[in-house]
Structure 1
Amino acid sequence: MNIIFQIDGGIGKNVAATAVCKAIKKQYPKDTLIVITGYPEVFLCNPNVDKTFNHNDLRYFYQDYIEGKQVKMMLHNPYLETEFITLNGHLNKVWCEMFDVKYNGELPEVFLNNRELGFFGNQFRSDKPIMVIQTNGGAANQPNKYSWTRDMPVATAQRVVNAMVKDYNIVHIRREDQFPLQNTTPVQMEFRAIATLINMSEKRLFIDSFGQHTAAALSKPSVVCWIGNIPGQFGYEMHTNIVANEPTIKPELRHSVYGKYNISGNPTEFCYNNEDEIFDTDKIIEELRKSPSTPTVNGQEVPVETEVKKKKELKLEKA
């Protein structure tokens, strides 16, 4: 049987979808999983995906994979499901259940081969440990360069950089149309190069964008800042999730439909007196300094999954 899984949306949603692929393959191990996506590079080397197609290149698709075949279509958008809109489940759980696929807490996965790790890794060699930061998300050439519901305020991000730059080479994932930060090295490269950068970094600070999904896919605990979205819906327990402070003024929500805030950052919905009220910058810095670097025992790296497990056990002991 051909299982056709179509993913609409940005690169972060596609990285998250690798968890859905894993759950699908567990339930249908003998069937062919075909992914249709705008970001085929996310699924390279993924053992759960048999074939990948770009939205823009589906010539003869019906003839080759549907006509006369036994097929199962998984094409719908989880963002329009009741459980998602009412905030009653993580994206991947909702996504699986809408297709009657059992969800067992599968996490996203990105597979990098040794050649990629060596080739791209050589481009990021540094005398100091690397800290990766992503402060802005969304598609290129947006009308608003800054979305208050998703992006980290520039002043907040700069304060964090200033506090960490003495000890780290801070690499800022950003496009040319996004705000720069002083004392950082900007980088705009293909996805698998960025994934390699995240994989080799010691500290990571993200917003809810593709960086935090990719870090989870590589089992790299990170500090993630949240404003409009919530970690219970898009995030991961391995990360240290910092949620924005409570609103200080009542927002104007006349244009809200299926979500409280528009992810593009509608100015009329802004619910603070100014951007400085959104986050406690000192808390972000404190959590970054506490966040684990890649641990070693007798000179050998300890799998990060072990550190995540210890972190969860410590929380249980304190409870």
Structure 2
Amino acid sequence: MDYKEVITQIYNDVKPLFGQGKVADYIPALANVDPHQYGIAVATVDGQIMGVGDYRTKFSIQSISKVFTLVMVLRHMGSSLWQYVGREPSGTAFNSLVQLEFEQGVPRNPFINAGALVITDKLMQLYAKPKEAILQFVRSVADTPDIYFDTAVAHSELEHASRNLALGHFMKSFGNIANDVDTLMDVYCHQCGIAMTCEELAKSFVFLANRGVNPYNDEQILSMSRSKRLNALMLTCGFYDESGDFAFRVGMPGKSGVGGGIVAVIPGRLSIAVWSPELNPHGNSIMGMETLERFTTDLGVSIF
């Protein structure tokens, strides 16, 4: 298939939608991002990489980073991880406190903020230098050494982390957080502040389209079974309280972030990353959602 032709046509069709959403403003460093940016990149399992628009512009990946840390922890802990975090859609906002009390401090899934904090807490127990380990892993799966934290974004998040600190302390009161919460928050905000391009993101997710194998160095990142299960989690939980609608409209496992990025995969074929900073009320990129819906519709290919 000529994916470049498809994404170029979609880019031209979707570009006029600028102005329908707004950038994340609860993190001041993100509020200053130029909203009129839009990029698409595709990476195939056989090594093709193509893009259009602002696909080589760095941006803060935010919650997309939760997939990377989950993979790192899952490789070590396996199924024992699931006693600390669930595998069900939350149906509530990504930073909600509501369910934690009813469920005794065990977050509903790894992709809401509470669940991601539990995953990062476990990662801190596994790695002596967790921030360095996260960067090393992301650089490896993206086959790109030039990936760093956007420290301005990380520090901005740290200064406005009251809700996440509340989540951390609440779970610690139930015994589901082991580390000092302030130290945990520093690692968490840095992982969310990783800056990547659409091209780098698309490359970094190809292993999830390739049965867990990184095609750039043939490393088995996850077993085929765990890769399948992670794709299932992304499909059901990867878009906060809009996950069902994304599955309905797009039909791909994926993960979004409030920096405006979305990355999704078609197993056996490809991964695709889209970035446009203007968000809908659920915290997902308006143009990103539209792009991916058109992509699977125009190609006639999804996981269903």
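All of the numbers you see were taken from the coordinates with simple rules; none came from a lab. All values derive from a computational prediction rather than experimental measurement. Cβ atoms are built from the backbone, for glycine too; each structure is taken alone.
Values for this structure:
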item: Parent structure of the calculated result 5.4, given that distance in nm of label points 7 Å out along Cα→Cβ at positions 67 and 267 is the read-out and 1, 2 the choices; result: 1
item: Structure from which -9000 was derived, helix-only ellipticity at 222 nm (-39500 (n - 2.57) for each DSSP H run of 4 or more, over all residues; to 500), options 1, 2; result: 1
item: Identity of the structure behind 2.7 (criterion: distance in nm of label points 7 Å out along Cα→Cβ at positions 3 and 259, calculated), options 1, 2; result: 1
item: Computed 18.9 for mean count of other Cβ atoms within 10 Å over residues 147-154 - originating structure among 1, 2; result: 2
item: Of the structures 1, 2, the one that 28 was derived from, the read-out being relative contact order in percent (Cα under 8 Å, 6 or more apart); result: 2
item: For 2.7 (distance in nm of label points 7 Å out along Cα→Cβ at positions 19 and 131, calculated) the corresponding structure among 1, 2; result: 1
item: Mean count of other Cβ atoms within 10 Å over residues 187-194 - structure with the largest value, from 1, 2; result: 2
item: Which of 1, 2 yields 250 [volume of the Cα convex hull per residue in Å³, for residues 59-170 alone, calculated]; result: 1
item: Answer label among 1, 2 for the case where P(r) over Cα pairs in 20 Å bins from 0, in percent, calculated from the coordinates, equals 37, 59, 4; result: 2
